[in-house]
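The following blocks contain the structures, represented as structure tokens.
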Structure P
Amino acid sequence: MASNFPLGNGRWIGRGSYLTKGASLTTQIDLSFEVVSESVGTHVKGSQSLRDGSGRHAFACWITANDTGTYDLAAQFAAANLTGNAKLESLPNLGLLWSKDGITHVTLTLFEVRGGWGCRGFYHAGDTLLSWEVMLEPHNLVAAKDSANVIAIDPRKRRR
């Protein structure tokens, strides 16, 4: 499983936005999560918040291979519990999720972009419809970009 899942093990950062049906402006969001792959599946666990740090929601997803060549998903975001299927072994990576009562539906796709992965999708529940787009990057790459303008001082060469 670990070698087939597009997002590698470790900490990830995401930035993007969602647009609610009827709104004219997007809402900016940040994601922080960890991916842990084992022989039986992959666990993704983290949080999503508005760019200003408010409105934090925890999420988790358990991904396991099934006997049809696809993957089974079990996901939880805030109060929503969803199950579904995904094709993750080759591009385009596509996932479909739904609630047990059939009221909530989510579709998403993962695709390669410069320096990471993109994730686009739709959420539909009753009269609520929103779409999102997020750029996902490994945490260590984001940290390296953020520190590109920092000058390292050699501690062996101190001024006297």
Structure Q
Amino acid sequence: MKRKAGWIAAAVLALAIGSAYAYDVVQAKAYEYELVSVSSQNIVADGLSTVRISVKLSKDDKPVNGHTIYIYASNGTLPASRCVTDADGVIVFRYYPYVYLSDELTPLEDVTIYLQDESNSTFFMVCAKAEFVFPVEKPESEDVWRDWQSQRPEAEND
């Protein structure tokens, strides 16, 4: 009898945990990300340019205020890894492209910005996610490596 009660309790617990997880999965799918603006249509892999990106988070076509969004990039630098949505559901962040040196050292490739809402879950960490892919162009100057390595012209002779 005790064994049967134990199995029933375990089954009820498993059902409760599964239901809580399913609830968070459904919640995560209710959120939508929209790319609002990108300050530059041409992202240049020069290690010096700055791109300003705005993204809006909404749920049921209404802006989501106060959610913490974790941001990371496939390549390049983001000075902030987390932003909080404002009253309009918008986050604004900067992206600094990587440095293209050569096809062997740093091959030219598109950059993907990943977003995860860390605030949308109730029971488990099931993040509402999105990703945006941006094409990257080679810099016009072939001296990017020298410029990036040192601002002193005599650095070549060191």
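Any read-out appearing in this document is the output of simple, stated calculations on the displayed coordinates, not a laboratory observation. If you're wondering where the values come from, they're calculated on a predicted model, not measured in any experiment. Cβ atoms are built from the backbone, for glycine too; each structure is taken alone.
Things worth noting here:
- A value of 18 for relative contact order in percent (Cα under 8 Å, 6 or more apart), calculated from one of P, Q, originates in structure P.
- A value of 16.4 for mean count of other Cβ atoms within 10 Å over residues 48-55, calculated from one of P, Q, originates in structure Q.
- Which of P, Q yields 1.06 [Rg/Rh (Cα atoms, Kirkwood Rh), calculated]: P
- Given 2.3 for distance in nm of label points 7 Å out along Cα→Cβ at positions 32 and 88, calculated: source structure among P, Q: P
- Value -7000, calculated as helix-only ellipticity at 222 nm (-39500 (n - 2.57) for each DSSP H run of 4 or more, over all residues; to 500), assigned to which of P, Q: Q
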